[in-house]
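K.L.:
Some structures to go through are shown next.
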Structure 1
Amino acid sequence: MTKALVVYESLFGDGRTIARAIADGLSARLPVTVTAASDAPTTLGPEIGLLVVGAPNHVTGLPRPATREGANRDYGLSVDPAAGLREWLDEVRIEGPAIAAAAYDTRMDHPKLVTKLDHASRTEEKLLGRLHCRLVAPAEHFLVTSPEGPLVTGEEERARAWGATLGDQWEARLAAANG
């Protein structure tokens, strides 16, 4: 049976909340597993038909060891600086046909100029491309009010709706491919 896999990186919990909401939306179309990047499998077999990845923006990009170390220092966290979505996307291998995929990020809702410079999802899409994944939708951005959160009101519901849309798009592409 074909499944979806949602892999996320989250420091304060907002990314995990968004990942679970996306999975809720997807679950009407196919079974979904949600996992942190640090716990995600490093080999994806042919049973994975849709991969959705997401992480927060750190210093206008996808988190790296140095930005995770900074978050540990600045916010009193204890995340492993060497284990995140970037590292997982560099390590994961896909067995079987190309996987449909989508990317998202979480970012602050202000200041507007800085939010336009945030590119975590852009990097995620490039890394998915290196894995020969087929993007089913443009990247989505979910807003938080500060680095520690919370999510802007309505973002969890918006993530659920986006997940449902991804499921619909995946199903339509599957139907078209099967003629």
Structure 2
Amino acid sequence: MRRFARDPHGSVTVEFTIVAPLLIGFIVFAVELGMLAMHAAMLERGLDIAVREVRLGTGTAPGHDDIKRIVCDNAPVIADCGTRLRLEMIPTDLRSFATLDTTPDCTDTSEPSRPVRTFIPGGQNQLMLLRACLKYKPLFPEAILGDTLTKDSAGDVALTTVSAFVQEPI
């Protein structure tokens, strides 16, 4: 046994088998976190640009599909954005503040499609709350980070972002 313990052959292999799974797990975690952050940033960017266009528009009430198109056009990284994105919008008042429902209205590919829950375009000088919910598939759904994310029955993760704006008068 002493001769076997002092023999240097194979010592690198033992170190590699101990350290390699940790490094691979860290790389998988970093890639998944990067994809999550990129999707969230693109969703936020697309919604910000859409809100800016609506806010500074002609004062006409924007439609659900128009806003959805603007968001998707400005978030090119998001695959299949048109079917994976849901929008909710409600008017509110600062004096009697009404907020969006606490559970976001998201798509679920495993369920039959539903109509848009709440989308009230509002009018000029009215405070509006707009929420976008995007579903995306994690790259590694059963690995470190992908396993801790809350997924629906189809295995998709929901990302939401909210924006408030006031439509400018004509």
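The numbers here are math on the coordinates, done by the rules we state, and not lab data. Model, not experiment: these values are computed from the prediction. Cβ atoms are built from the backbone, for glycine too; each structure is taken alone.
K.L.:
Name the one structure among 1, 2 that volume of the Cα convex hull per residue in Å³ of 101 was derived from.
P.N.:
Details: 1: 101; 2: 154.
Derived from the structure labelled 1.
K.L.:
If distance in nm of label points 7 Å out along Cα→Cβ at positions 5 and 53 computes to 7.2, which of 1, 2 did it come from?
P.N.:
Details: 1: 1.1; 2: 7.2.
Computed on structure 2.
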